[in-house]
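Below you'll find the structures, each written out as structure tokens.
Every read-out reported here was derived from the displayed coordinates using simple, explicitly stated rules and does not represent laboratory data. All figures in this text were calculated on a predicted structure; none of them were measured in a lab. Cβ atoms are built from the backbone, for glycine too; each structure is taken alone.
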Structure 1
Amino acid sequence: MAKKPYYITTAIAYTSGKPHIGNTYEIVLADSIARFKRQQGFDVRFQTGTDEHGQKIELKAQEAGVTPKEFVDQVSGEIKRIWDLMNTSYDKFIRTTDADHEKQVQKIFKKLYEKGDIYKGHYEGLYCTPCESFFTASQLVDGKCPDCGRECQPAKEEAYFLKMSKYADALINHINTHPEFIQPESRKNEMMNNFLLPGLQDLCVSRTSFKWGIPVDFDDKHVVYVWLDALSNYITGLGFDLDGNSDEKFEKYWPADLHLIGKDILRFHTIYWPIMLMALDLPLPKQVFGHPWLLQGDGKMSKSKGNVIYADQLVDMFGVDAVRYFVLHEMPFESDGVISWELLVERMNSDLANTLGNLVNRTISMSNKYFGGVVTNTGVKEAVDDELINLTLATPGKVIAKMDQLRVADAITEIFTLFKRCNKYIDETMPWALAKDEAKQDRLQTVLYNLVESISLGAALLEAFMPDTSKKILEQLNTTARTLEEMDTYGKYVSGTKVVEKPEILFQRLDSKEIMEKVAVIQAEQKAAAAAANGEAVADETVVDIEAKPEISYDDFMKMQFQVGKIIACEEVPKSKKLLCSKVQIGSEVKQIVSGIKAYYSPEEMVGKKVMVLVNLKPAKLAGVLSEGMLLCAENEKGELALMVPEKDMPSGAEIC
């Protein structure tokens with residue numbers, strides 16, 4: 001029996017620059033849906049790609065001193081690299097500079113012109129270059145672009161227009177009779193009330209003020225405007241041909257089952273694109289889902305703020321599947337999600353290292369410790385098993401129901417609920433206690449079998465969301481992923497199977513402080529790069545300005561002797577709240593130095609440190625204790641001190657010059 005086709009697309013990414021994690025979220029979300037549909041037995045076609053024309057690209061290429069094609073080649077390659085890094089299983093990566101796409105766009109434009117659905121006129125309005133969109137004054141929000149919030153500039157030029165009003169009633173009827181067409185429901189209401197019902201204006205579909213676009217072949221002064229060009233990718237990527245010679249893929253997969261897009265471009269996909277299709281006498285996509293945004297925890301991502309987060313940075317610190325888990329699990333169905341480095345560490349440690357990783361490790365380790373790794377079902381069942389077994393059998397149905405509604409985060413929660421129940425089952429059955437009783441060995445074997453069986457099923461369900469982790473778990477349990485149809489019966493893990501001898505640590509617990517130190521470096525680099533690009537001095541909110549002291553001569557400076565010292569002993573100064581007394585080895589000599597740093601360092605912390613010392617300071621008594629030098633410290637705006645230490649390991653006594 002032939003598999004039922006399922007065609008899913010993402011919006012094609014605009015090649016203006018490297019995509020941040022909020023942009024990357026969409027491809028990971030689409031990949032999880034595509035993978036799950038394959039598990040359900042569908043013949044999936046998954047398409048993504050890049051949108052490469054427009055005035056913004058032309059301007060950026062000029063700034064970079066390259067041709068527009070050279071610019072988009074580089075950025076498109078970077079986008080594809082990140083999509084591949086995130087282990088996404090797309091079948092087609094289309095580029096709007098592909099020759100076959102450009103040819104069909106020209107045909108579509110000419111066809112609609114000859115049909116009378118496109119006509120020539122003049123456009124006068126307010127233009128947003130980043131969004132490549134015209135607006136009337138009434139459409140602006142606080143005088144700015146309603147989509148991106150940037151300034152719009154007055155513009156007037158000759159243009160071709162698509163007759164939107166001709167198809168408006170038909171589109172309204174389609175939306176009303178197909179409640180699943182626009183999802184979530186709130187997005188449908190927004191499109192109807194804000195755009196369709198008030199009346200549609202005709203859509204500008206060509207430009208003359210720039211050249212980087214697909215030429216209108218019968219009027220070379222014009223290039224095809226970005227939305228007619230970009231939206232057509234969903235059919236040209238299937239081999240659509242307006243002359244009737246379409247590839248069999250178009251006949252097989254169109255209309256699309258799902259256009260997955262960001263909520264900010266919903267209007268283009270639920271109004272402009274359906275009207276284009278109606279004008280071409282083609283069926284409309286079955287569903288358009290406008291997903292929410294993934295926002296930085298402290299506001300909108302900005303390079304100048306140093307808070308832009310990129311997928312490859314996250315992967316370097318957490319790994320691919322941890323990043324996939326986070327962006328999928330933390331994004332609500334309708335409202336915007338939040339990402340922060342701190343939250344990533346928390347999820348990594350609690351959900352992945354503890355709930356999942358520790359569960360798998362404990363189960364395999366106990367199987368090896370008690371039975372040489374052989375997992376056997378002896379059938380010694382007790383009442384405590386029922387809840388685990390029932391939840392295991394119920395979980396696939398729950399996950400399918402959530403995925404059918406595109407509630408991906410909820411589907412993942414169902415799987416991790418099963419893993420949490422497995423951990424609870426370990427606490428309830430206490431295998432370590434059963435192992436001490438020879439008479440309960442059969443019961444212990446069944447307990448471990450139940451754990452392995454439930455983990456195996458959960459790992460198979462996890463494949464769509466965390467494919468590498470799913471594979472690793474199943475390999476360690478020495479089994480294969482079962483299909484959704486094979487999850488209707490408990491006990492399909494083959495009794496007598498031997499697990500691996502040494503389980504792999506799936507997710508390492510992370511030190512939040514270490515991660516945030518790395519993040520601080522990344523953010524500082526971003527700020528510096530942004531400042532350099534703008535020709536500005538590097539902004540740093542942590543700078544401290546102090547009152548200048550009188551100038552000294554070089555001879556004055558040369559009178560001071562600075563050397564590296566090693567602290568070999570340290571103790572508190574009696575009756576002092578601020579002072580520590582350190583024994584500092586400087587070359588072959590040991591000096592006693594008193595410092596007011598007790599609030600910032602304990603004596604134990606001091607011992608062993610290599611520090612910078614002013615050696616030839618005249619000795620003085622502090623709180624009755626002789627001090628023979630000075631340890632150099634830095635002081636911030638709060639008056640907090642930090643010892644100055646050599647960047648590299650230097651020997652005691654090394655001169656500082």
Structure 2
Amino acid sequence: MDKKKYYITTAIAYTSGKPHIGNTYEIVLADAIARYKRSQGFDVFFQTGTDEHGQKIEMKSEEAGVTPKEFVDDVAGTIKNIWDLMNTSYDKFIRTTDADHEAQVQKIFKKLYDQGDIYKGHYEGLYCTPCESFFTESQLVDGKCPDCGREVQPAQEEAYFFKMSKYADRLIAYINEHPEFIQPVARKNEMMNNFLLPGLQDLCVSRTSFSWGIPVDFDPKHVVYVWLDALTNYITGIGYDCNGNSTELFNKNWPADLHLIGKDIIRFHTIYWPIFLMALDLPLPKQVFGHPWLLQGDGKMSKSKGNVLYADELVDFFGVDAVRYFVLHEMPFENDGVISWELMVERMNSDLANTLGNLVNRTVSMTNKYFDGIVMNKGVTGDQADIDADLKRTVKEAAEKVDKKMDDLRVADAITEIFNLFKRCNKYIDETTPWVLAKDEAQKDRLETVLWNLIESISGGAKLLESFMPETSEKILAQLGGGHVTEKPEILFARQDLEEVLKKVEELHPAVEEEKEEAGVIDIEAKPEITFDDFGKMQFQVGEIISCEEVKKSKKLLCSQVRVGSQTKQIVSGIKANYSAEEMVGKKVMVLVNLKPAKLAGVLSEGMLLCAEDAEGNLALVAPEKDMPAGAEIC
């Protein structure tokens with residue numbers, strides 16, 4: 001009888017740079033699911049890869065002084081190396097620069113054009129370069145990109161469009177009829193209420209403002225827009241051909257059983273992708289799971305702050321399986337998880353070195369000490385039959401609970417159940433006190449039974465652990481050997497000293513801000529480029545502060561009366577921590593005078609005083625180098 005197939009994919013990683021541990025989490029999560037499905041007897045096909053086209057790549061390659069292909073070759077190699085380092089068992093690593101993928105994307109684009117789903121027009125909208133997405137004014141959040149929060153820029157160009165509205169009602173019906181399609185449920189509600197039910201606009205599927213992409217073969221000044229290119233990897237990677245010559249691998253595995261993606265790209269995978277598939281007359285994937293994010297403990301990961309964590313560096317400190325354990329265990333089903341060096345050390349010491357490592361060490365050591373490394377089940381319970389029965393019940397129930405958790409994709413909860421079993425084994429040692437039994441020759445058979453029960457229970461937990469920590473599982477089972485243990489226990493996880501770890505981290509990554517402050521410079525995150533016309537909308541003038549007072553309802557605000565030419569403007573500024581009201585009077589400062597008035601703490605502010613800010617948050621007013629009259633234009 002043929003095995004039941006299971007096709008799982010990750011989102012393909014964007015080749016804009018080295019992936020940090022938050023990016024790496026997804027491939028480890030997918031690997032744990034794939035390994036678990038294999039252990040259940042499924043014929044698994046596990047695909048991952050890299051997304052390598054787009055304007056952002058073109059810009060980054062220019063900055064690096066290399067061709068786009070050279071740039072993505074290098075980054076794709078780095079990504080693949082990290083995936084391999086983390087012991088992930090993928091079957092296919094696709095790159096969107098693969099010749100067979102590019103050829104098939106061109107065929108798909110032409111097919112959709114010929115059947116009237118794609119048409120040529122002009123696009124005018126608000127464009128986010130990092131996300132490579134267009135938005136309408138109503139889709140923005142506080143005037144910024146709804147996905148990444150960055151600035152958007154007006155853009156207009158000739159483009160091809162996909163008729164999304166043609167399939168919208170069909171998709172809404174499908175989602176309603178298949179409640180398991182989008183997980184968690186909160187993601188489904190978000191897609192329905194924010195995008196589908198208000199009505200879909202036609203989607204831009206080509207670009208002419210950059211050239212690093214797959215050319216539209218019948219109109220080569222256009223390149224295929226990133227989402228039609230990237231999303232189709234899930235079918236091209238297993239041999240789809242839109243002319244009817246798909247491979248056996250495709251026919252066997254499609255539809256995908258699970259698309260595993262980050263919650264930030266759920267819209268593309270649950271709206272655009274299903275509609276593309278409907279247009280191609282292909283079945284939809286069975287489930288799309290939008291997992292939460294793994295965040296740095298002291299805030300968002302930032303290269304300028306020097307707090308970006310990378311998988312290879314974490315592995316150097318803790319080992320592959322410890323890092324796998326951490327990222328899988330610390331991620332809730334729906335909410336974001338947190339990672340930090342401190343948390344890693346805590347988990348290493350408490351869960352891995354103590355709960356698991358010490359358990360195996362004690363069991364192997366006692367088996368060697370009392371029985372020369374070999375025990376059998378003597379079946380002697382004495383007056384502790386209930387304790388033995390409870391341990392065996394815990395082992396049996398752990399397997400059942402892990403199965404249920406994994407079926408629901410609650411991977412962190414599944415690992416918790418396994419470690420609950422190991423904790424029960426530790427408690428069993430305390431309850432049965434083997435060292436006391438060893439002092440009484442009459443209790444020898446009971447002692448041997450206790451150690452046999454321990455070995456069997458730990459082995460059961462180790463087998464369950466294989467999908468999440470494969471190397472550790474193998475090491476445990478090799479040491480226990482079905483009742484014939486190794487001569488010496490192998491240290492699975494060494495305890496870490498937090499101060500020593502942090503000291504090594506500091507040596508590896510000296511605080512970036514401190515280094516640059518000493519050199520007299522600070523780097524900040526770059527904002528999108530603006531045009532001269534954008535700059536021309538802002539009016540800067542020299543202002544003279546003629547009076548200033550504290551804002552009574554605020555601990556941070558000062559209210560200044562600022563003379564700008566013949567006018568006096570009232571400006572509220574959050575600079576009370578750096579300036580007293582008295583020392584503000586008489587200063588000449590740089591003023592943004594045409595900022596829309598707003599109330600701060602109930603006080604009207606009619607402009608903005610410009611300040612410089614250092615890495616510690618200290619502010620200094622920006623002033624002209626030479627004495628200039630109030631009202632002088634700054635240009």
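A few remarks follow.
- Taking Kirkwood radius over Cα pairs in Å as the criterion, the top structure among 1, 2 is 1, with the largest value.
- Each of the structures 1, 2 was assessed by FRET efficiency 1/(1 + (r/R0)^6) of positions 37 and 421 (r between Cβ atoms, R0 = 25 Å, to 0.05); the largest value belongs to 2.
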